[in-house]
1. Among P, Q, considering only mean count of other Cβ atoms within 10 Å over residues 95-102, which has the greatest calculated value?
2. Assign the value 0.9, calculated as distance in nm of label points 7 Å out along Cα→Cβ at positions 167 and 303, to the correct structure from P, Q.
3. With mean count of other Cβ atoms within 10 Å over residues 239-246 as the yardstick, tell me which of P, Q scores highest.
4. 14.8 is what came out when mean count of other Cβ atoms within 10 Å over residues 279-286 was calculated for one structure; which of P, Q is it?
5. Identify the structure, out of P, Q, from whose coordinates FRET efficiency 1/(1 + (r/R0)^6) of positions 103 and 319 (r between Cβ atoms, R0 = 41 Å, to 0.05) was calculated to give 1.00.
6. Looking at mean count of other Cβ atoms within 10 Å over residues 47-54, point out which structure of P, Q has the largest value.
7. Quick one: helix-only ellipticity at 222 nm (-39500 (n - 2.57) for each DSSP H run of 4 or more, over all residues; to 500) came out at -10000 when computed from one of P, Q, so which one is it?
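What follows is calculated from the coordinates using simple rules that are stated; it is not laboratory data. This one's a predicted model, so the numbers in the text were calculated from it and none came from an experiment. Cβ atoms are built from the backbone, for glycine too; each structure is taken alone.
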Structure P
C-alpha cells in the first residue's frame, strides 16, 4: 500500500489555484512514530510518501521517518524551496515530485515571483548530487496554461512530467470558461502532444509523459480501479492521526476512513463510472470528483469528456506501443502520480 504522511498542513506559498495552507488539523504531528510503525508492520511492500502543505517545512520529521519506517519505497511531493534540508537523505527516495507549472512566466504567475528559478535550483541540486531516482515535474494546469507548450518546455529539464487539471473546485474559472479552454486549447494541445510522443517512440525514444505512460501501460498490461488507489490501497495520515482516502480533502466526512490507532474502512468508486466502456483504462479518474460534483452533472460529464478524449487519442496508436511492451510499464509502484489528469 501507499501511505501518504502529512508532515504539516502549512505551506510557505499561496498559489492561485490552491490557496496555500490546509486547515482542520494541527501544524505538527501529534501521534508517535510507533503508531506509524504499527500501521506499516504487516506490509512488506509499503510505499511512504511525504505530503503537505509543504512537507519540508518539517524536515526532521521526514528524516526521522525515512530512517525508522520499514518501507520499500519513499516518495516526496515538494515545492523544492527546502530540498537542501534533506542532505544525504535524498538518496533514500525513489521519486521526488517538484511542483512547477511550465515555463518561468506561467509558473511564477500561478505560484509566486521567483518560484520557477527555485524549482530549477532544486533540480540542479539533485543532479549535482547524482540523485538516481525519478525526478518528476508535477504541474497544475489552469486557465492560462498551454498544455503542449508547457509540457514540451518541462521535458527539456525533467525526465518525467505529470499534470493535474485545475477543475471541479477551482477558484480560477467556472465551467463555461473551462469548456471553452478545453475546446480551443487543451484538446488540440493533447492531440499534438500525443502525436509528438508517438513519433519519438518510433525512433526508440520513450518520453516520460506520465499520463501517457500510465494509460498505455494499463492498455498493454492490465490493471483496474483508480490509478491513485485512494481509499483502497492508498491512504493519507493527517498530523493528528486521522486516516483519509485522499490527501486533498481533509474536511469532508466521507473522506475520513478511520484513524491510526483503530484502522480504516476502505472506500471506492461506484456508479456511473464502473459501467463506463472506458472504466478499464480510466479507473474512475478521481475519487474526490466522483464524490463532490461541485460543477454539477454537466461538470462531471465534461471531466469525462476530457478524460475519454485523452484515452481515445492514445488508443489510436496501440500497434506502435506493442513493439515496446516491456518498456511501457509505468509506474512500477504507486509514486503518487494519479495518471489521469
Structure Q
C-alpha cells in the first residue's frame, strides 16, 4: 500500500470542457492504494471522533433519519438536536405527523429557519401514509418521488437508513474532496455534476464501509476541515491532502455570497411566523401590522408570501393563523 507523497509527479488536468475532468483528476491523484489509505484513515478517525448524535443511534428509524436530514439542511447541529428530540417524541412515525395539521408542524419547527421544510415533511409524511403504508420507502426513485425530497436527502436516507451504497454529497463533503483530492481551498459555490461523479468514484466498494464513509467525510468537514479556519494539524489525511501538498494555495474561484438578515424579507417573515407560533388564537390584522411598523409595503408583501407558501392561513375578519390549527381557547 502506497501513500501519496509530495514527490509524486504532477497531474495534468484534462480540458475544462471534458465533463469527466474532475473524476479523471481524482483517479490519477488517488490510485487504488492511495484511495484505500484515504478510506482507512478517515473511517478510523470517525470511529474515534464521531459526535454522539441521537439520529446516529443504531435503533433510529428511517423516519428519524429523514427528519434529521431535513432539519440539518443549512442549520447547525446544536439547534437541531433539541427540536429533533421533541419532534420524534411527538411524531415518532410518518402517520403520527400526517394525522396532525400542517400548522402544528410549522409551530413545532420553532426557529430552525426555512420553515417550508416543515410543510414539506408534513406533505412527505402524508404521501408515505397514502403510498407506502406509513413507511419510509427504501429506494432512491421512491424517495425522490416524495414531496420536498431532493437528491441529497434521498441519497442520505438511502445510505444512512437503509445501508445502500450511495454517494452523499453535502457542503462539508464537497469541501473535503475539493481540498484532499482536487487541491482547491474551497468547493465551487454550487454543486456540479463533476463533484457528484467524483463522490461516486471515491465510494468504498464495501457496502458497510460506503454507508459509514459518507457520514465520516461529513464529520471531518464539520469538525476539522472547516471552511474558514481548517484544523489541518488534526486531520487524519493531512499528508495525503492535495491542497496541503500544493502549499495550501488561495482559492481564486467564484465565492458564495453571504446572505444578509437584518431588515430583509426573511427577517420580516420570521417575525410574523414567530407571533403566530406563540399563540393558540388567530392573530388580527392590526396585530400583524404592529409587528413590522417601519415598512408597510414590505410587511404586506411578506404576509402575502407566507400565505402563498402555505405557511399562514387567512381567516374571515382579517385574522391569520398557522395552517389547519384550531383555536384551542374555544
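1. P
2. It was calculated from structure P.
3. Once mean count of other Cβ atoms within 10 Å over residues 239-246 is worked out for each structure, P has the highest.
4. Among P, Q, the structure yielding 14.8 for mean count of other Cβ atoms within 10 Å over residues 279-286 is Q.
5. Q
6. Once mean count of other Cβ atoms within 10 Å over residues 47-54 is tallied for P, Q, the winner is P.
7. The value was obtained from structure P.
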